[in-house]
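J.: The data blocks that follow each hold one structure.
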Structure 1
Amino acid sequence: MQYIDTGFNGFLTLPSEIIAKLDLSWNGSDTVTLGDGSETLFDIYSARIIWDGQFREVDIAESETEPLIGMGLLYGYKLQIEVVERGLVTIVALA
């Protein structure tokens, strides 16, 4: 399961286990400000993904949480969320 984090301006987060299985290339580290105002250091990896039917190079932040989709990946798309239990989430490219 993936989650959308509207407070995350990066592209994607993945846990270290998945990053290792995918053998992603390490790009470096970056200091990130979290929602509570604290700062933490994330290792950043690069990956080629398929997004909306197209290959795309993105940075992936290593985080021991459920995978998160950030606003960097959603830029240029319309995001609709039904804010109820098991509500529908739709992502549609803007024209």
Structure 2
Amino acid sequence: MPRVAVDDNKRMNLRVSPEQKATLVRAAALRNTDLTDFVLQPALREAKAVIEEAERIVLSERDSAAVLKMLENPPAPNARLSKAIAALPKQK
């Protein structure tokens, strides 16, 4: 899993060429917004989509049915699982 970047600074630096900045500023003006909002909103939408895609598991109908079947009728514990359970500390 990728590292999570944690930074308590509320600023983010971004290097762009003068031409790129001019294009962004012009587009922001045409949308009647400031440059920060113009750049930030699409970036946040994309970031949320990437996170959602990474955190969601999509199963086929067959795989979904197999998971549900195993949840409803779990297999009996094998020797290794029984040994691991026996090694757990006893709860009071």
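Derivation of every value follows stated rules applied to the coordinates shown; laboratory data play no part. Remember, it's a predicted structure, so these values are computed and weren't measured experimentally. Cβ atoms are built from the backbone, for glycine too; each structure is taken alone.
J.: Using distance in nm of label points 7 Å out along Cα→Cβ at positions 40 and 72, single out the structure from 1, 2 with the greatest value.
T.: Numbers: 1: 1.6; 2: 4.9.
Structure 2 gives the largest value of distance in nm of label points 7 Å out along Cα→Cβ at positions 40 and 72 among 1, 2.
J.: The value -19000 for helix-only ellipticity at 222 nm (-39500 (n - 2.57) for each DSSP H run of 4 or more, over all residues; to 500) was derived from one model only; which of 1, 2 is it? Show your work: numbers first, answer last.
T.: Working: 1: -2500; 2: -19000.
Structure of origin is 2.
J.: Among the shown structures 1, 2, from which was the value 23, 17, 13 of semi-axes √(5λ) of the Cα gyration tensor in Å calculated? Can you show the working numbers first?
T.: Values: 1: 23, 17, 13; 2: 52, 20, 11.
Only one of 1, 2 returns 23, 17, 13 for semi-axes √(5λ) of the Cα gyration tensor in Å, namely 1.
J.: Out of 1, 2, which one gives 2.1 for distance in nm of label points 7 Å out along Cα→Cβ at positions 16 and 32 as computed from the coordinates?
T.: On the way: 1: 1.5; 2: 2.1.
It must be structure 2, since only it matches.
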